[in-house]
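Undergrad: Structures are listed in the sections that come next.
Just so you know, all these numbers are worked out from the coordinates, no wet-lab data involved. Small disclaimer: the values here were computed from a predicted structure and weren't measured. Cβ atoms are built from the backbone, for glycine too; each structure is taken alone.
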Structure I
Amino acid sequence: MDSRLNELFFSQSALGAFLNCQLKFRRRYLDGLFWPGSWALDAAGREALEHGRLFHLLAQRYFSSGEEKDYGLVPLQDWFRLLREFRSNDPSLVFQPEQELRLNSRGMKLMAKFDLLAFAPDGRVLVYDWKTSDSVPKQEYCRKHLQTLVYRYVVCAAGEACSPYGKVEPEAVSMLYWNPRHPGTPVVLPYSRRQFTQDEEYLRKLVGEIVTRNPAEFFATTDVKRCRHCEYAAVCLGERAAEVDVEEDEDDLSLDWDSIDEIAPL
């Protein structure tokens, strides 16, 4: 077992990179070859990415201290107004923005950084994730996405460490995707003990496959379509990618939300 793999806590970004292209995973997480995907964006793309970053910062400050600041930028003024309208008025909820949880369960190391966790006295836990892209969130796509799998599992397995009300039960957890560009179409995904068990089995198998592999055997994807949007195209193919897709709320390193076709079976 490579010591670097043994030390790594796997985020949904790391797992997604492995599923997309094992060589990409090796370059980023083992070789330490990383640069922001935003370098390949045009001016409009960089502006959209910056607006997404500022919205996450705005939401963090709002839910942690009640600070109301819109940075004087459009569209952030409208987004912040919609966020205030969207926020639950339940005074019993305990909000924890930008909460990171790490899990080490019998050698399976996972991590997740949540945009917002909300804990209720009756045991309910809401996992919020902010999206600011143009696309409308789709229920089925979000349900099957690797981020949903990892976030719901980790909050159940490790959430007791930050919950003011003790152990987190799967049936009490819901994940909610919300986009201020499409405020009327949130995606709410409940959880269950059965799904938790299935997710644990899948994640143990996936992590086990990664950590027991020889790094020399992390091979490049055969799907050239993925290479066209990968920041490592210049290294692997000798030519710069036409466009690198970047997700604005990456949990550790950049990963395109729309690029993962291989996901856990749900």
Structure II
Amino acid sequence: MKIGVFDSGIGGTTVFKEILKQDINAQFYYFADNKNTPYGIKNKEEVKNYIIKNIEYLVNVGCEIIVIACNTATILCIENLRKKLPNICFIGIEPAIKKAIENDNKKKILVTATTITLKEEKINNLIKNLEITDKVELLPLDRLVIYAEKNSSKIEVKKYLKEKLNKYKFNEYGQIVLGCTHFPIFKEEFKEILPNIKIVDGSKEVVKNLKNKINDMNLKKTNTCTTLILTKEDSEFIDNFNRLLNINIDTALYI
């Protein structure tokens, strides 16, 4: 059983970490497009081309399930990928707005993500359809992606978050949605700044969907190993990857 996990960079480790906790016996291929990250501030069509090219690589190495551990990539491409590649099982992640409103529909919700994700019609239609337009605020935090990729200091991250969050009256808010897989890397920093706000992300739902798909597809179990695929050689990325997952990768490939 071969399972691909795709992200623009290091952010997908927040999802992959949850997957590894489940003792799923599979050959994992973690694909990070570190040459082109961050996606969230680039031209949408340019990003789509990156995503499709990279997903095709995972298909060509034999991945039967591909987890798109990137909110931007899911929002932009997952529907087209499912049409284009019907034999591949795609599991995506999107800002956990539904989960947040189920938790508490009384207080406001702050939804954070990349600029591309928050501008997409799909997100805004979801908010309208749930009839929560008056309860939701959207906040792009694109620089967090760069901080995660560079393994920036806690001081630098907290300074940025305080600058961005300072304008909100958080006694009116119950939850903050981390709608980019890079953002939960800084979950502790969010907690320190917003100790009374519930932090929500969609990683556990992805794992639940993955386990269900594996059972439904009756895939053959294999010895667990991880291959890291990068689009640019970068030893610091590998160190960061190993640190965040607390593992030593079996193989690193550069394409």
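Undergrad: Once FRET efficiency 1/(1 + (r/R0)^6) of positions 25 and 145 (r between Cβ atoms, R0 = 25 Å, to 0.05) is calculated for all of I, II, which comes out largest?
TA: Max of FRET efficiency 1/(1 + (r/R0)^6) of positions 25 and 145 (r between Cβ atoms, R0 = 25 Å, to 0.05): I.
Undergrad: Hey, Kirkwood radius over Cα pairs in Å derived from one of I, II reads 18.5; which structure?
TA: Matching structure: II.
Undergrad: For FRET efficiency 1/(1 + (r/R0)^6) of positions 81 and 121 (r between Cβ atoms, R0 = 30 Å, to 0.05), find whichever of I, II sits highest and give me its label.
TA: Largest calculated value belongs to II.
Undergrad: Among the shown structures I, II, from which was the value -10500 of helix-only ellipticity at 222 nm (-39500 (n - 2.57) for each DSSP H run of 4 or more, over all residues; to 500) calculated?
TA: I
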